[in-house]
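Visitor: Each structure below is given as structure tokens.
Only the coordinates and a few stated rules stand behind these numbers; no lab work does. These numbers come from a predicted model, not from an experiment. Cβ atoms are built from the backbone, for glycine too; each structure is taken alone.
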Structure P
Amino acid sequence: MTTDRNPPEFWLTDMDGVLVSEGEAIPGAADFIARLQEKGRRFLVLTNNSIWTPRDLAARLARGGLDVPEEAIWTSALATARFLDTQHPGGSAYVIGEAGLTTALHEVGYTMTDSNPDYVVIGELRSYSFEAITKAIRLVKGGARFIATNPDVTSPSPEGPLPATGAAAAMITKATGADPYFVGKPNPMMFRSAMNRIDAHAASTVMIGDRMDTDIVAGIEAGLETILVLTGSTKREQVERFPWRPSRICSSIADVVDLI
């Protein structure tokens, strides 16, 4: 870490490519979580995936060998719900998404409706309905404001990439001319909402990620120290292609344990 800042008290970390890969814990991830808990550091595990609730994700991480409490998980669905609650408390939304998104919106007091909603909100799905996309297009054309949980155009699967939120949102944009407001990474708002969740301050918060184009750039824009690990999307030789730099590059999360 740079020497002109206080030692990091708060930790944000991406999930896929940093802590887990294809459902299994990356070596050193369990030690990392244990060290954070041992030192009493407040932390959140972040993910752009809006399909699962924090409880679902905690169970999935546990099956992969990581003990992460559900209250330490922050998803783009939760960030989206928090954003909408601050912008239009008690509003209504037509939602294209799974339980992670609908549950988050219900918990902030939003009503799900397909009749004159305040917002159309789209998140990741395991299958997209042409009928639902058509309905969303008509509602956006009718004046509903357009929100998407994240801009990721694909998500990984064992069989290869799957179309994700950004790809589905693009269909609505092409048909309406309306661009959505993306809440998740690389929007630094997701990090700011995460920091609010744990009462963190930028000057003493670190973000760990595996992608220069989402995790690291958003961390920099949020004013955080950043650590790039090389176990996910971005390889060391690719770092030079970007006009920004992480505070530190580590081979894997195992090398971060001693920095806590």
Structure Q
Amino acid sequence: MKNFIIDMDGVLVKENLIIPGADKFIKKLIDQKRKFLLLTNNPVYTPRDLAHRLQENGIRIQEDQIFTSALATASFLHRQRPDGKAFVLGESGLTEAIHNIGYIITDINPDYVVLGETLAYNFEMIKKAIRLLHNGSARFIATNPDASGPSKGGIVPACGAMAALIEKASGVSPFFIGKPNALMMRTALNYLDVHSENTIMIGDRMDTDIVAGVTSGMETILVLSGVTKEEDIDKYPYLPTHIKKSVAYIEPKDFDD
């Protein structure tokens, strides 16, 4: 029986509205007692916040079925330098994850500058991050490389765009944790306690979701309900294993051996 790792934005929801059939697809996974995990590069919200938003859309998801780039970042920090200190630019999804591993959030001699996404970047905070990196006292970690993200009014700058600004000013390159870094995929597989050979990655972006699945040795399904369009697929040197219009067209049993 196959397990599933599923992206959220563009796969289950789009601009905070449910993609038709997403609720029924998740219900199939639950009814068939399959292991699955929602995997998102969004570090802004906690899993509990995200679960509530999905539940309001009629999708039956619990917080322990969601894994974010903020959680992956916290896991990485804990393995590298346990009980450390970090200067953090981000919202509660990131700060809570970092506090939960026993880290102190401070601007006094931090081990890391950790960049996530926020609804309102503060110039004083950005300036402080740049100076901490420039003087060599901290290492630079960013939750995800996405340069932009969707909103009702159009695209908005995301973590990757702000990371580029800080890198340019400080001269220090960030280490990105989120997709397409295989580190996030391995962390998610371990969290779900499954093997890549028995797990399928579902996503809407060739440049993050699908390449992350490919480099992790997973079968992949590209859904055309989000960012990547069918005419874009041939531009990439790798291909998804399967292409579907949306998750409404995925029957989990069809992928079992």
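Visitor: Using Cα extents along the principal axes in Å, for residues 52-147 alone as the calculated read-out, with 47, 30, 15 as its value, let me know the right label among P, Q.
Guide: Numbers: P: 47, 30, 15; Q: 49, 29, 20.
Answer for the origin of the read-out: P.
Visitor: When semi-axes √(5λ) of the Cα gyration tensor in Å, for residues 28-83 alone is calculated, the result is 21, 14, 8; to which of the structures P, Q does this value belong? Could you put the intermediate results ahead of the total?
Guide: Working: P: 21, 14, 8; Q: 25, 14, 7.
Going through each structure in turn, the value belongs to P.
Visitor: Shifting gears a bit: Quick check on the output: 0.70 is FRET efficiency 1/(1 + (r/R0)^6) of positions 164 and 196 (r between Cβ atoms, R0 = 30 Å, to 0.05), derived from one of P, Q. Which one produced it?
Guide: Numbers: P: 0.70; Q: 0.45.
Of the structures listed, the value fits P.
Visitor: Out of P, Q, which has the highest value for distance in nm of label points 7 Å out along Cα→Cβ at positions 20 and 44? Intermediate results must be reported in sequence, preceding the final value.
Guide: Numbers: P: 1.9; Q: 2.7.
Once distance in nm of label points 7 Å out along Cα→Cβ at positions 20 and 44 is tallied for P, Q, the winner is Q.
Visitor: Using the calculated result 27.6 for mean count of other Cβ atoms within 10 Å over residues 76-83, pick out the matching structure from P, Q.
Guide: Details: P: 27.6; Q: 14.8.
Going through each structure in turn, the value belongs to P.
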